[in-house]
Structure I
Amino acid sequence: MTDPKFNDELDCASVQNAVRCMVEEAEQQGAKVAIAIVNASGVLTGFVKMPGSFLASVDYAQWKAWTAASFGMPSHSFGQLVEDFEPLVRDGLLAHPKATPLPGGFPIHQDGRLIGGVGVSGGSGDEDNAIAQAGLTAFSND
């Protein structure tokens with residue numbers, strides 16, 4: 001039985017619009033970033049690597065989106081959450097190859113359901129967060 005709080009499908013037009021909005025925000029900030037959108041299962045549904053962005057940002061953007069979708073919270077909040085865990089649990093969670101405490105990842109919610117995550121990497125933490133927020137705004141306006 002599928003948990004009604006989760007939906008593994010994101011509309012392609014909405015994903016494309018969100019990516020476009022995040023690219024526009026990045027350009028306004030002068031940031032060169034990679035942008036990833038995953039569905040609630042963590043599967044990549046939208047991606048762009050802006051010219052001049054770091055190669056490592058390709059992975060980090062996807063990991064930030066995956067972390068947000070997996071744990072249902074911003075990636076930086078995941079980092080704060082695990083700080084209070086006993087060392088074995090904290091270290092185990094952070095050892096997962098896709099889990100990251102870096103800023104720039106946010107869950108996508110729609111009608112009270114977690115439907116995916118966005119991740120941005122390549123700018124400062126504040127830039128990554130602001131660019132990701134532009135994507136969330138695009139989803140909320142659809």
Structure II
Amino acid sequence: MDNEIQIVGIAAGFFIDKGKIFIAQRKADDEDGSKWEFPGGRLLDDELYDDALKREFKEEFNIDIDVIQEVGGAEFEKDNNKIVITFFLVEGDFNKIELKVHQQTKFVSFIELEKMDLCNPDRDFITVFKEEIKKLLVN
């Protein structure tokens with residue numbers, strides 16, 4: 001049945017350092033080119049969210065991370081798929097980041113984050129979970 005909607009799980013993560021949040025910019029020739037995002041990717045087969053996020057950060061930045069906590073999520077439909085993105089706070093040695101699939105990364109304040117050209121699901125996430133994110137930034 002070609003018209004059945006498939007559910008696609010995606011894990012996305014971010015670091016917090018000194019009250020600022022980690023964000024990555026997609027390459028110009030990628031889908032949503034040059035937009036900013038919380039990095040991550042699609043779950044493979046029966047992969048768990050934590051495992052997918054660890055794999056994605058290794059592939060995209062060549063760093064090992066620990067998943068600390070789930071912060072929230074966003075959903076949207078695209079190409080007959082229901083995309084379910086879950087966002088996590090992560091920890092790791094971000095000083096060792098190697099750019100493999102992004103143009104650049106940086107740490108920004110929440111006010112700066114709100115003004116950035118974010119991918120739509122990331123924009124939805126920071127809008128809906130604004131208070132939760134702000135609490136993490138002050139801890």
Structure III
Amino acid sequence: MLNKKITVLKQLYSEKKQEVQRIIRYLIVGVLTTAVSFSLFWIFAYPLNIETNVANLMSIMGAIAFAYVTNKIYVYRSKTNSKADLLREAVSFVASRGLTILLEIGGVFLLATVLHYNKMLSKAAISILVVIANYIISQYFVFNQ
């Protein structure tokens with residue numbers, strides 16, 4: 001009976017350890033994704049002199065592509081068995097990011113414009129919610145962990 005309890009405790013510890021490691025990998029990839037987004041924006045906006053909003057959209061698209069690949073490989077270690085599965089996973093990822101972009105735009109608008117909170121604090125608060133939402137959506141709906 002004691003051996004069974006010890007086995008259960010070891011299994012719980014192992015599962016929690018894996019979850020913490022996945023969250024750490026997710027945060028690291030998130031920082032790198034942000035760096036990719038800012039770097040691409042700078043390249044498009046300054047040396048290439050592309051219009052600001054177009055440069056921003058292009059940098060977001062590049063960052064989402066980077067985020068998909070790095071989340072698939074390093075965070076969730078997702079394996080797909082066919083091109084159809086890969087396509088479904090990629091489309092799900094991009095669609096989920098589209099939803100959370102709307103959450104971010106709407107949340108910042110609500111806090112900063114409607115409720116007149118500080119713009120940067122509004123952006124920071126909503127960004128935390130977006131990071132959490134992206135993690136949950138990726139974990140349970142995109143990469144099916």
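For the read-out mean count of other Cβ atoms within 10 Å over residues 74-81, a value of 11.8 was computed from one structure; give its label from I, II, III. Traced to structure II. In terms of distance in nm of label points 7 Å out along Cα→Cβ at positions 50 and 106, the structure with the greatest value among I, II, III is II. Work out the source of -26500 here, i.e. which of I, II, III gives that when helix-only ellipticity at 222 nm (-39500 (n - 2.57) for each DSSP H run of 4 or more, over all residues; to 500) is computed. Computing helix-only ellipticity at 222 nm (-39500 (n - 2.57) for each DSSP H run of 4 or more, over all residues; to 500) on every structure in I, II, III gives -26500 only for III. If Cα extents along the principal axes in Å, for residues 10-65 alone computes to 32, 30, 18, which of I, II, III did it come from? Attributed to the structure labelled II. Among candidates I, II, III, the computation of Kirkwood radius over Cα pairs in Å that gave 17.3 used structure III.
No value in this document is a laboratory result; all are computed from the given coordinates. On a predicted model such as this, the values are computed, not experimentally measured, just so you know. Cβ atoms are built from the backbone, for glycine too; each structure is taken alone.
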